[in-house]
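Structures given as structure tokens follow.
Derivation of every value follows stated rules applied to the coordinates shown; laboratory data play no part. Note that the structure is a prediction, hence the values are computed from the model and not measured. Cβ atoms are built from the backbone, for glycine too; each structure is taken alone.
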Structure I
Amino acid sequence: MATYVDILKSEFPEIDSELFDYITGVLDSGADFEDGEEVYDAIGGVLQDVSADSKNEDDIRDICLQMFNTLKL
């Protein structure tokens with residue numbers, strides 16, 4: 001199964017290293033995310049900025065859910 005790093009790189013290949021480090025830092029922080037919505041609340045806005053209109057809010061929420069699911073393993 002893909003890790004959230006793999007998902008992030010595949011969904012946002014244009015992401016710069018500073019934002020990538022920020023997002024992975026948030027996910028690595030050990031925060032006890034309860035669900036994909038909490039992941040979205042934490043990083044969804046940044047991901048929407050990175051996507052530059054190529055993904056809508058539902059797409060970003062789905063990606064956050066996928067990343068959340070990798071955190072639970």
Structure II
Amino acid sequence: SLHYDQWLATYAKLRRNTARSIGCEAAEVAIVKNTSEGIAMVAAGLAWRAGDKVVAFHEEFPSNYYPWKRLESRGV
């Protein structure tokens with residue numbers, strides 16, 4: 001698209017600046033659409049094993065509850 005190169009440059013700069021501010025490498029920074037997407041990615045992406053535990057607030061917002069709740073089927 002017309003401004004795709006500018007978008008990529010802005011995205012890369014955001015990752016570099018974020019990495020610098022939290023003390024990691026830019027490759028370790030993930031940019032997601034929203035918190036719900038990020039939580040779901042983390043919940044699905046970790047190497048969970050049966051018996052692992054998740055601690056959550058009882059009245060958590062649904063989008064931060066159900067990604068973890070789905071892990072029950074895997075014994076977490």
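Quick notes on this one:
- Highest-scoring entry among I, II, by relative contact order in percent (Cα under 8 Å, 6 or more apart), is I.
- For -22000 (helix-only ellipticity at 222 nm (-39500 (n - 2.57) for each DSSP H run of 4 or more, over all residues; to 500), calculated) the corresponding structure among I, II: I
- Structures I, II were shown, and distance in nm of label points 7 Å out along Cα→Cβ at positions 8 and 56 at 3.8 was computed from II.
- For the set I, II, ranking by Kirkwood radius over Cα pairs in Å places II highest.
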